[in-house]
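What follows is calculated from the coordinates using simple rules that are stated; it is not laboratory data. Keep in mind it's a predicted model, so treat the numbers as computed, not measured. Cβ atoms are built from the backbone, for glycine too; each structure is taken alone.
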Structure I
Amino acid sequence: MAEPQYYEEQKFPHARLRILTAIPPAAMTLLAIWQVGLGHAWGKQPMSNTSVIGWTIFLWLIYLRLITVKLVTELFPGELRVAMRGLWRSAKISLKHVKSVGVLRFDPTADWGGYGVRRGSRGTAYIAAGNEGVELQMIDGSIVLVGSGNAAALASAISRQLPHN
């Protein structure tokens, strides 16, 4: 496999999200301590100790997986790949379908409904952090927004590869 001509990784730096995501496994850990460690059944129909331990481990594994997800952008000859590494395969965008490229400042929540992979009537957005990215106007009229910590460099690298440049 060829080396990408542009490569960028962005982590989701939102501490509030990490704390909120940790609530279910932390609560399950407290339940495990209460029921398994201290011997107090929780509720009228408590889970078995094995189930409590199993669910606790499962929720912590899911949490650890979620906090390691990152947005990876790679530019190869004729193709831009964007992936939420750790969750799903990469999206491949053929540059021959791109009409124009521009650097854009945006509000992730107001403009796209938040962070992550967002699909809407305007198109698709890949946002991990910040409020700057590259907007690709596609030939079919849709938009692809790729959040970037170095949007100018990404836009420049893509522009150099567009077939009509």
Structure II
Amino acid sequence: MSLWPFIIALILILIGLAGIIIPGLPDMIFIFLGVLIYGIWTGFEKITVGFILIFLVLALVSYLFDWLGIILGAKKSRATTLGIIGAVLGGILGILVGGILGMILMTVVGTVIFEIIFAKKNLTDSIKAGIGSIIGMICGIFLKLILAGTMIGLFLARIL
């Protein structure tokens, strides 16, 4: 095993893992880049182009988990389509202004505001929908962690 490609891949993979939990840091794409750089640097000895393509697809699919979690969590809590739009917009705004805490808070606030103003729901039902969107977001993060762990395990199994 070549040491430098492994160290660089490991650094990128660790940044990617941290990014799953800390918004604003790159996440799955860095895990992919770590594997890609290792493959290129080692001449695709153990990490083949096909393996890298599978990792690219997995990394791209993982981004669906972020939004699907929010959407499904809000839907499970009987949010309307407008509430879901509020959750997504609130989450995006929250990341920009307040990192992870802003994302969590603004996802709930966006859901509640859109449910009250546009869907004409009462405050209690709107808050339930907002809490559902947060629960869904947490489930999406959990799924990404499982996928990241699987990807890292596959990578290590190939190179060690």
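Summary of values
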item: With FRET efficiency 1/(1 + (r/R0)^6) of positions 21 and 117 (r between Cβ atoms, R0 = 25 Å, to 0.05) derived as 0.20, matching label from I, II; result: II
item: Source structure (of I, II) for helix-only ellipticity at 222 nm (-39500 (n - 2.57) for each DSSP H run of 4 or more, over all residues; to 500), computed value -10000; result: I
item: Among I, II, structure where distance in nm of label points 7 Å out along Cα→Cβ at positions 45 and 149 as derived comes to 4.9; result: I
item: Answer label among I, II for the case where relative contact order in percent (Cα under 8 Å, 6 or more apart), calculated from the coordinates, equals 21; result: I
item: Answer label among I, II for the case where percent of Cα pairs over 27 Å apart, calculated from the coordinates, equals 40; result: I
item: Per mean count of other Cβ atoms within 10 Å over residues 61-68, the highest-valued of structures I, II; result: II
